[in-house]
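Next up, some structures in C-alpha cells.
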Structure P
Amino acid sequence: MKLTNTLILGLACAAVAGSVVAQDEMPEMGFFLTSVGVGNGADLGGLEGADAHCQALAEAAGSTRTWAAYLSAKAEGRMNAVNARDRIGTGPWHNAKGVVIAADLDVLHYDNSNINYAMALNENGYTVNSGGMGNSPNRHDILTGSNMDGTVTSAEDGTCSNWTSSDEGNAIVGHHDRFRGTTPGSSWNSVHPSRGCSQENLRASGGDGLFYCFATD
C-alpha cells in the first residue's frame, strides 16, 4: 500500500508530538552531584555559599527550582547544629534523566540503592568519575559532613570549619559510586574523613570538592 504525502506528514507529526509529550511528562530534576566544586577546597563560603553554588549550576542547566546543598554543620557560637537531612525538603527527588533517586527522607537514608555511579548524575546528566569504574582521576569523595542518617557528624571537625576552611581540618565524605577502592558496598554520604580541606588534599584522597544538591520545593 502506498502512503500519500499527507499521510506520511501526519505520521511524522504524530511521532514528534508523542516525543514531546513524553519529554514533558519526565519528572523535573530534583537531585544532582555538582559537576564542579567551588574551586577553593572545602571552603564553600559556608552553607550559604554552597547553596548558591547548587542554585547557579541548576539554573545554568535550565532548572527554575530552589536548591540546597546536602551538607551538615556543627554548632558554633549562636548557630545551632545543622543536619543535612533537614535542609533538602521531603522528596521525591529525580536525577537529570528523570529517574527516581528517593521517594522521601527515610528511603534516602535507610533503604537507598539508587545513589550509585550510574544514577548520581551531575546537573547536566553526566556520570562523575569513579576509580572503582576505572575512571581517572577518581572524584568519588563527596563532601557531606554527615552521619549515614543525615545528621551532623560527631567526628572531630568533619566539616572543614563549617565549610569555611581550605587549610586546617577535615571533612566527612561519602562515595557517590558506592565503592571503597575497587570494592562495592560503601555509603553514599558517610565513609571517611578527607586528608584535609585544601583542593590538593581533597584530590589526594579521591575527591574534588564536589557535593550533592537537592531541590527543596
Structure Q
Amino acid sequence: MTIAPEVDGAMDVITAKHDDIIFSIGHTVATYDEMNAAVAAGAKHITHLYNAATPFNHRNPGAFGAAWINDDLKTECIVDGIHSHQASVKIAYRLKGRDRFMIITDAMRAKGMPDGDYELGGQAVVKQHDKAVLADGTLAGSILKMNEALRNFMAYTGETLDNAWRVVSYNQAAALGLSDEIGSIKQGKYADLVLVDEELNVLTAVKKGYMKMIKN
C-alpha cells in the first residue's frame, strides 16, 4: 500500500498494521526526518522513486535522500528514460545495490496499444508515441514494457544480465515474501519464465509450466 507518512493518521496506520501490510512511501511531501520516522514505524518500500515525492536538496535531503541511504527501504524506479534521467537511475542503483533496487513499469492500459485516447482512474489520457499524458501534459503512468525497462536499465548502469535479472524478478518476489515460490529458477518453484533473445526481445512466456508463443 502506498502511503504518505506526513498525512494525519498515516503514522498510526503504519505502526498498527506494518506486520500485515507492506507500506510503500509515495505521493508524498514528507521531509527526510518524516521518511525515516516512517521506516522506524514499519514502512519498507519506496513507490516509483523520483516521481511524486519531495525532491533532494543538499540542505534538505527530502524523500529521495532517505530513499537513497536508508538501508531498510527497498526502492523501485520507472526505467523508461522519461520519468527519470538515466543518470538518476544509475545513482539510485549504485546507492541501493542489486538487492534493494527494483524496476517497475507503472504501465497503464495504453501499453502496447496504438496512439490515441485512453482513460486512467477516470482521467482522460492521450498516448503519444513513447508516453501517456493528461491534457495538461502531466505524465499519466507509462506505456513501458518490462523487457524494454530491463534493456534501458542495463544501458544506463552498465550492469550485466547476470545481476540485472534480480531487479525485474527476484527482488520483487522477495519484497512480497514470495521468493520461496517465484522470482528465480529453482527446483520446487513455479515455472514462471520469460524467454528472451540476445537483444531482450520476448520470445516465449511460461506460466506455471504452460508455454505460450508470443506473436511478433
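Derivation of every value follows stated rules applied to the coordinates shown; laboratory data play no part. Computed from a predicted structure; not experimentally measured. Cβ atoms are built from the backbone, for glycine too; each structure is taken alone.
Per-structure values
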{"item": "Source structure (of P, Q) for FRET efficiency 1/(1 + (r/R0)^6) of positions 34 and 146 (r between Cβ atoms, R0 = 35 Å, to 0.05), computed value 1.00", "result": "P"}
{"item": "Source structure (of P, Q) for distance in nm of label points 7 Å out along Cα→Cβ at positions 82 and 130, computed value 0.9", "result": "Q"}
{"item": "Origin of the derived value 0.05 (FRET efficiency 1/(1 + (r/R0)^6) of positions 58 and 114 (r between Cβ atoms, R0 = 25 Å, to 0.05); candidates P, Q)", "result": "Q"}
{"item": "At a computed -0.83, -0.96, -1.09, -1.21 (log10 I(q)/I(0) by the Debye sum over Cα atoms at q = 0.13, 0.14, 0.15, 0.16 Å⁻¹), which of P, Q", "result": "Q"}
{"item": "Winner on mean count of other Cβ atoms within 10 Å over residues 50-57 once structures P, Q are ranked, highest first", "result": "P"}
{"item": "Which of P, Q yields 14.6 [mean count of other Cβ atoms within 10 Å over residues 154-161, calculated]", "result": "Q"}
{"item": "Of the structures P, Q, the one that 12 was derived from, the read-out being relative contact order in percent (Cα under 8 Å, 6 or more apart)", "result": "Q"}
{"item": "Comparison of P, Q - label where distance in nm of label points 7 Å out along Cα→Cβ at positions 26 and 138 is highest", "result": "P"}
